[in-house]
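The structures come next, written out as structure tokens.
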Structure I
């Protein structure tokens, strides 16, 4: 018999709700959030199991742990909840949505053969974010004392003493501490980068994606580790939505009476880009677009960008279009398992504005 299981997972305890194929509540149980206890609970239920839980810090571990013990394991973005709330209700709601097939925003959790690369990329991204955070804090110390600093000047060990002397003693101490933290993080980032590139060398697709202008080895490693497989996406438009490049439109009063019949009114309005996206991929492709914008004007892809500006497109929209172009190219290169060919590059329609 098919059984639908909803798990409400917390750091110490996990509430498990089990529904039958008709929606009848079969069981509610509590288990410790540990591998052995969870596997024992799930295997004791029996039947054809379908398991659902919400995205969180334990979701990847749960997916790997329970995949071998169930026919289906699904991870979703946290559901919207109204009214009374407790762990049992949350677990029941997950199980019911899974049974009815009404889950929205399912999170892809397969890692294939890129598990080690995913962890190396995650470490590199976290340490890089920490470096940026420390730099911002250091700059804020100078700005709070009215000291204007050129970009990167205050971070260079060779020029550091000159800028520290511009600060009063009470602010100099914290700046020195932040400099020490920055030096330590720079060393860690270098090590994380080397480890990531070492792991990326085991995946031929990283080298192929790195041939795309603006991508390079690091961004290619990010793409492979995050997407895992390009066959998740049927078309480039689905991939754009995943990367946060899909244009959201809204309309109301869609139909009007005309010539004795109903015709669709032109009421659709754009509302920006979709927010239910993967932030890593959005950063990767927008960063790649920025890299191309800084290239020599003779580069073919830079020429495409300049042509968009020449047609009157705003620079921010041209950058977005360029990012979408790079994303479409990456998807095609990956699906076809080939290196980048400038002659096949995707060119946006002349009249597009996004």
Structure II
């Protein structure tokens, strides 16, 4: 067994291995390229090879900050992370070797964070060797196996259909957006939404880079418009079988018209028409307002545990831990300033 760090030369074989075990885009080599270009993280993408080729991978980024310290994360800004390893006699020794390599190359680490692994045997190994974080994240997985008409009448309850019809009655339309011509309008709304939430935003360059490196087959932009005005939008990532909701923004002036409900409905419809099997509503903090909104759709609730090695294991979501700063950000920092300094804070946090 040979352990080494992945380089550009390993990109094709890395992605081929990922395609066997993971449907999400975050494990793809392109996610590293996106975050390297935008946030200049130091990546340690570990590869284990045997006589048959790649037997395991472990994508991690080293985040260094004067305020937050040095942390190792798998993977920043991702709903899923952690190693992918072929099941077999050697999988535990591969995982132990990965940890040994990280301990040798990175020192003075606050913690190593693994986000929501996708393989059961990886989760079992993490349960034995790591500690679970204290933050309760979940997602909702909505099945697209039925026709949209069947979903409309049998899965959506009356309250959900009424909320969607309210948006339709107000002449709100959902269309597929074009990243090159429509991204500025989406980003304008994203800045407003992130300010309202008290969270620093990504730069517009982050979204441009996602589209440039992932391509139309892995990322889509959906827009909500009325009277030729863009009032909402959702960016989703596409796996082979699953649509992953990633970023949604709605103009505060139109929020009462259930724009978000119509966006989700039309994405579900698009997924049915394009033969996807699932719509993943994305990471959500349990018992938050967004949690109860997503729960109403009737998808299956699935836990998204985070695992840690270190002495300072997070017990709160950053928005809760720095709640007073979040409130100040929301109330006092103008949008023009959040646009300039927000991405620097975002990069330091890795959330």
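Once mean count of other Cβ atoms within 10 Å over residues 72-79 is computed for every structure in I, II, the highest value turns out to be that of II.
Computing helix-only ellipticity at 222 nm (-39500 (n - 2.57) for each DSSP H run of 4 or more, over all residues; to 500) gives -12500 for which of I, II? That value comes from structure II.
Computing distance in nm of label points 7 Å out along Cα→Cβ at positions 272 and 312 for each of I, II, which one ends up highest?
On the way: I: 2.7; II: 4.9.
Biggest value here belongs to II.
Rank structures I, II by FRET efficiency 1/(1 + (r/R0)^6) of positions 192 and 216 (r between Cβ atoms, R0 = 25 Å, to 0.05) and report only the one at the top, that is, the highest. Between I, II, the highest calculated value is found for I. 12 is what came out when relative contact order in percent (Cα under 8 Å, 6 or more apart) was calculated for one structure; which of I, II is it? The read-out was computed on structure I.
Once mean count of other Cβ atoms within 10 Å over residues 88-95 is calculated for all of I, II, which comes out largest? Top value of mean count of other Cβ atoms within 10 Å over residues 88-95, among I, II, belongs to structure I. Given a value of 2.4 for distance in nm of label points 7 Å out along Cα→Cβ at positions 248 and 288, point me to the structure among I, II it was derived from. Only one of I, II returns 2.4 for distance in nm of label points 7 Å out along Cα→Cβ at positions 248 and 288, namely I. Highest-scoring entry among I, II, by Cα Rg over 2.2 N^0.38 Å, is I. Starting from the value 2.6: which structure in I, II was distance in nm of label points 7 Å out along Cα→Cβ at positions 40 and 328 calculated from? Of the options listed, only II reproduces it.
Computed from the coordinates by the stated procedures, all read-outs in this text should not be read as laboratory data. Predicted, not measured: the structure shown is a model, and the values here were computed from it. Cβ atoms are built from the backbone, for glycine too; each structure is taken alone.
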